[in-house]
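Colleague: Structures are listed in the sections that come next.
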Structure P
Amino acid sequence: MNPEEKIFVAGHNGMVGAAIVRRLRAEGFSNILTRDRIQLDLTSQEAVGDFFQHESVDRVVLAAAKVGGIHANSIFPAEFLYVNLMIEANVIHQAYLAGVQNLLFLGSSCIYPKLAPQPIKEEYLLTGILEPTNEPYAVAKIAGIKLCEAYNRQYGTFYRSVMPTNLFGPGDNYHLEHSHVIPAMIRKFHLARLAEEKNIDDIIADEEQYGEIPEDIRVAVGYDRDSRRLLENHRPKVVLWGTGAPRREFLHVDDMAAACIHVMKLPQSHFNGDNPSFVNVGSGEDITIREAAETIARLVDYRGEVVYNSAQPDGTPRKLLDVGRLATLGWKPQRSFQEGLQDAYRAYLNRSCKD
């Protein structure tokens, strides 16, 4: 990679895109091109085509996507499928038409079958049924991978993909109806601790910063929004979806960004022939949701009750990526789960607490 290359990072305002921009700048890449949603609608073929025709882009990082956890996927399945298909089809095709030879597509570990052997190797793609709770998103991401492969095969481009595990860190989405498991638990435990401390000011400030606190969580912590007070004689608790038994792998977003730049620098020979066009990115270790919750509770210093609502879905029983291929390509993560959580919580507090 040439530091003078003009690199278009699609989705730079998202958690992953922002981390990639930070990493690129840290490594001396200053010619970084970005556009927000108002400036460029990635679901519009015409708009994306005009953008590539008027900008001399050397390389694309496609980090833009509509994302969310189990709850969001269950409520907006059509949007998750349509929006992500449109974004990747438009960006990949228009990049090709503009002569862009290098593109990195960010997929997701949910592309793999629900009951795939563990740890999950790249070759397990399309060998079984997907997890129903996030199938629309997974189908869209699989289409993106295959689109990159098809353009490479037909047009000789060098479009590769990375499959990240569950990511978290600065810039995460803490809206409790749309967030993933780690940011959702950070916010739930934080709100419960504030309720234990009768700190109504910071609860109000948190809601103003991160979005409306859903009714079930207001009930759990004893927050009466109408009167802007905490209920007397109420013991706050944290209610989590599922049984807490599923195992998940987590990776700090800055490690993900470092992995992306590493993969972008690799020669094309690592992705030719029998080598997959995509590579898993993860920590190589997993823990139960219950263990993750206990770790976050200690970090937040919440000592109250935790309830698991087993009437809600668990999702895939286990999802651990085999990161052996990436290790042989010379990359491994730098942060432990505990270190990553501490960084994520610091970033959360910097935005949420009342001055």
Structure Q
Amino acid sequence: MTRIRIEQIVKRFGETLAIDDVSLEVRPGELFTLVGPSGCGKTTLLRIIAGLLDQDAGSVLFNEDRMDDVPPYLRNIGVVFQSYAIFPHLTVAENIAYGLKARRVAPDKIASKVAEASRLVQLDELLGRMPSQLSGGQQQRVVLARALVIEPRLLLMDEPLSNLDAKLRVQIRSLIRSVQRALQITTIYVTHDQEEALAISDTIAVMDRGRVLQIGKPWELYLRPANRFVADFIGTMNVFQGRVEGPGPFAGEQAVATSFGARWHVCAADTSGTRISLGVRPESLTLERGGSGGESWNSLTGTITEAAYLGAVVRYQMRVADGLTITADIHNPDFAAIRSVGDELTVWFAASRAVTLPGETGGA
């Protein structure tokens, strides 16, 4: 298995700084995802790793081998791009075998390797078909098999599911994950879809404007985002601004006065007088009709402005103090208890579910 090290990579396109001093490490056999908005530099970094772009500074290492001057065809990388790039005049088997033929592998070995790769991606009964006879999901499996059949030391995937519908994306990402685990192949995966990143990854790096803002396990990024950008990009986050007043009612907690007058207690280490921003995920909020119950410290009352029934979840948008809008998710909702637009509710949260967002300052 291959360990990837990225050391202080810099890439410019004219006056635009596309990659700004990025360093990271991908452990052998893990699926590492680069996620971020369009134009953040994730595809540029992937193409540098593949050798398709030259960096202006820094190094790429596979294990202890420095790859900076190694051409792409000698890096032994399997690549799956956003566009399928399937040869329309070749059968499924011939498309999968293309890389082996380019490497002049013996015909008898080609047949066995194609058969093995096609079984991995569940295409073994479609080897004689032409690409025009395949669905989008089947075409994506052909591309994946073609990348895997050469037995690469590293698999790179650039937005591989973007051309598929929502249900098919879930199916193919599960296939990719199961194949990657079975082969234990080091994989770097690029996507702008935060749900996809959370579902498929061992480790995620969140990028913005050419920089890596946070690296961690999916649950680390979701539960303990490093800053407001990560909090907003990985899922949905309600952000409340305020000022620390002093110790809260329980040990290890601080009392916070919000910018709209509510008083809360949260698990924060900030000193008295510090302006802070607190993040609370929608599923951490509890709703109760009227103003009864809940934790009176960590509560506020609002009016539902939107209610979206999503099956397993009901998502409410609520307008609270000073026009602030918050989002609350109720999982496995009781149909009889679903609220309507215009209902007034109290929303509250446990102190331990609020996250202090570093680098953010409140307005209180």
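Colleague: Compute distance in nm of label points 7 Å out along Cα→Cβ at positions 224 and 264 for each of P, Q and report the one that scores greatest.
Modeller: P
Colleague: Hey, relative contact order in percent (Cα under 8 Å, 6 or more apart) derived from one of P, Q reads 20; which structure?
Modeller: Going through each structure in turn, the value belongs to P.
Colleague: Assign the value 20.8, 68, calculated as Rg and Dmax of the Cα atoms in Å, to the correct structure from P, Q.
Modeller: P
Colleague: Taking -13500 as the value of helix-only ellipticity at 222 nm (-39500 (n - 2.57) for each DSSP H run of 4 or more, over all residues; to 500) derived from one of the structures shown (P, Q), identify that structure.
Modeller: P
Colleague: Which of P, Q yields 1.3 for distance in nm of label points 7 Å out along Cα→Cβ at positions 16 and 120, as computed?
Modeller: This figure was derived from P.
Colleague: Where does the value 41, 25, 20 come from, among P, Q, when Cα extents along the principal axes in Å, for residues 192-271 alone is the thing being computed?
Modeller: Structure of origin is Q.
Colleague: Assign the value 27, calculated as percent of Cα pairs over 26 Å apart, for residues 8-151 alone, to the correct structure from P, Q.
Modeller: P
Taken together, the values in this text are just the output of simple stated rules run on the coordinates, not laboratory data. Since this is a predicted model, take the numbers as computed values, not measurements. Cβ atoms are built from the backbone, for glycine too; each structure is taken alone.
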